[in-house]
Structure P
Amino acid sequence: MASEAGDGLFTVAGQRAVVTGGSRGIGLMIARGLVAAGMQVVISSRKADACEAAARELSGDGGACVAIPADLATADGVQALASGVTEHFGGRLDLLVNNAGAAWGAPLEEFPDSAWDKVLDTNVKSIFRLTVALLPELRAAATPEDPARVVNIGSIDGLTVPLLDNYSYSASKAAVHMLTRHLARRLAGDAITVNAIAPGPFPSKMMAFALDDPDARAAVAARVPLGRIGTPEDVAGTTIFLASRAGAYLTGTVIPVDGGIVGCG
């Protein structure tokens, strides 16, 4: 009985997925994990050269990955990506990973309005726009037994007060978490689950200032209860879980993948 219950529990091979912000950082970690697990993956990012280079790399060992560059901070960019995904996958999409993001840091009294516009447009508005634009494809792939999945990438900065002066970023990620819950409630009847992952410290461009220096990296790791920085397997594994049969009964959740920073704080 135990082996029957576990058969195919974490299998995602053959599924169709989109990962935004997939050319670097956490998005690339997730895309690489999905391709390795046998999924057909579209990655998108604003910089076409980087996006296409990442897709070639991920397809190098026989994986299935293509690039559709787009600037998701604009309505036209969202529509261009949605149209490209529809054409590529033929109108069915099993998994949408909304990862594209922007950050901004500045002292409180110098924090500009432009930082709010850029960060909220990229981190929040683009998630809403792209999810709505791809609803026909998600609905076409969804069944009550095997829902289509949306995974939004939030941050522990939306769950705890950051040490940095990144006011628009932390506010945007808290908004991502609430938007996740709101969409989950609305789309449950369509057999579409919506969950969020809230990463802690992972090696990425946003964290380079703190992780490239060995002493700073050690200080960051020391603040993590599990004593280390996140690895690609940590965030890719959580995404695969949410995309698999094992995660089919979860919706509206925000999962901190942070080595215990939130849960043990």
Structure Q
Amino acid sequence: MTRRVLMLGDSYTFGWGVPDTSGFVRLLEKGMAGAPVEFINGGLPGYSIYQQIRMLEFVRERVEIHAVVATISLANDPIDEKRIRRFAPDHLEDFSYDLRDPDSRTARLIASSRLFTLMDQRTTHLQFSLINTSGECRDLADESLKNLAAACREAGLPLIWVIVPRAQEIRPGSFWKGALNGATEKLRRHFLDLATELDVTAVDLKPILLSARDRQEVYLEADAHWNEAGHRAVAEALSPAVAEMLGVEK
């Protein structure tokens, strides 16, 4: 019997910037060619954890799956939880990536002043990172992660969380881009502790990508996504955990 693994996540799981055959999902599948295992890539660019749960429901209605691997991007998943909740579940067609609710008093105040608008635009990166690591966004991510774990547990599906670091944690960058790595590290520890609390296997990619980068670049040029070498490193790191989850020999 073929066992199917559903891969959930955003652009990292999707394989943004590399051929489909070079993404870590297909590399995992290729590495288990001797076993009847099929990998379904349910990653879509921009997807939040909340949307991962919807993807799980969508796929399970159409095909039987036997295990789930879900990525947690420390770079943007917490803030994406806040943004998606403004519109879910009934107004997703109105979804906007704005940092704040466009109808909020703050947004209207900024829009009313050219000076405020310029200041807002110049500090977008800093605002994004601060909001992403805030307690509010972390708690929203927690809620979705707990719901995802519960959905898998109720369906009898083993689950692995893959913790994806910010690119600025792996490769050198400007002072300002790396200034919030401390807050990101707290976020990482929080999600790893949550995995332990929920008895979910978690794989932290930070040490894996740091080690791989000692040998060669693992990110696309001028981009926060992995290149082919990065995807190979991720696939090699995940392969033992996925094989153990499925009870197969590589």
Structure R
Amino acid sequence: MTYQPVVPMTGYAGWKFLSRTIEQQKETFSQSAEIKRDVDYFREKIGTVSTAEELVSDHRLLTVSLTAFGLEDDIYAKAFVQKVLEDGTLDTTDLANKLSDKRYAAFSKAFGFGNFDTPNTVMSDFADDIISKYQDHSFEVAIGDVDNDMRLALNLSTGLEQITETASTTNGQWLGIMGNTALRSVFETALGFPSSFAGIDIDQQLAQFKDRAERVFGTSDVSEFLNGEKQEDLIKQFLIRSELNSYSTSTTGSLVLQLFQ
């Protein structure tokens, strides 16, 4: 049985509790039988994989690999995943580089099938790196079953790292955020944009994201949110606004129900 993470409170108070207990909770989660089986299998087999085709042909290896980058929903899109891996990331025309979701570029770059004659899978520290990412993301998914806002907050650091590693310009990084559902949700909520905001022109969205980030957080530099005080400010703003939005929605619903009754 997989360990169920504990978050006894919602909102920012819940986040502070999770921050204090996360290392112990992650360790307990990683020792769960299901996680350990996947980790042991990956560690034993990944060094023998030399092509993208071999990876996508092994369901268990592919599951760990995709989950490590938050792409587990693509587990049955094997032809697409193989193409992403085989193209690599060295050319602007490579498939991963053309996708707005920068997780694919990070995934392809990490394995190196399309970038090098010898892939990264044979490197001595490769298994440990992917396993660490797999355990972290699996824990985030488990947290999401308890409180999805906590999952979004936990994913923030990893998601932003992937964005800044694969996009070098400020505009490119913001477009990467806009193309990542989880990251977009955090920034959109924290900055107070309505749900209809996604329907306006993409260039106007970009300008609005940068302008409001500058006004609310004092910077539109994505790298400023990678860690430290700015990231904590972003998470706090996101969780507080999300809780207020939920309260407002539930209150409105209750008033409508009372009117009908």
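Only the coordinates and a few stated rules stand behind these numbers; no lab work does. Quantities reported herein were computed from a predicted structural model and do not represent experimental measurements. Cβ atoms are built from the backbone, for glycine too; each structure is taken alone.
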For this session: State the single structure among P, Q, R that was used to calculate P(r) over Cα pairs in 5 Å bins from 0, in percent, for residues 30-141 alone, giving 2, 12, 20, 21, 19, 12, 7, 4, 3, 1, 0.
Result: P
Exercise. Which one of P, Q, R has mean count of other Cβ atoms within 10 Å over residues 38-45, as calculated from the coordinates, equal to 18.5?
Worked result: Q
Exercise. Where does the value -22000 come from, among P, Q, R, when helix-only ellipticity at 222 nm (-39500 (n - 2.57) for each DSSP H run of 4 or more, over all residues; to 500) is the thing being computed?
Worked result: R
For this session: Out of P, Q, R, choose the structure whose coordinates give distance in nm of label points 7 Å out along Cα→Cβ at positions 22 and 190 equal to 1.3 when calculated.
Result: R
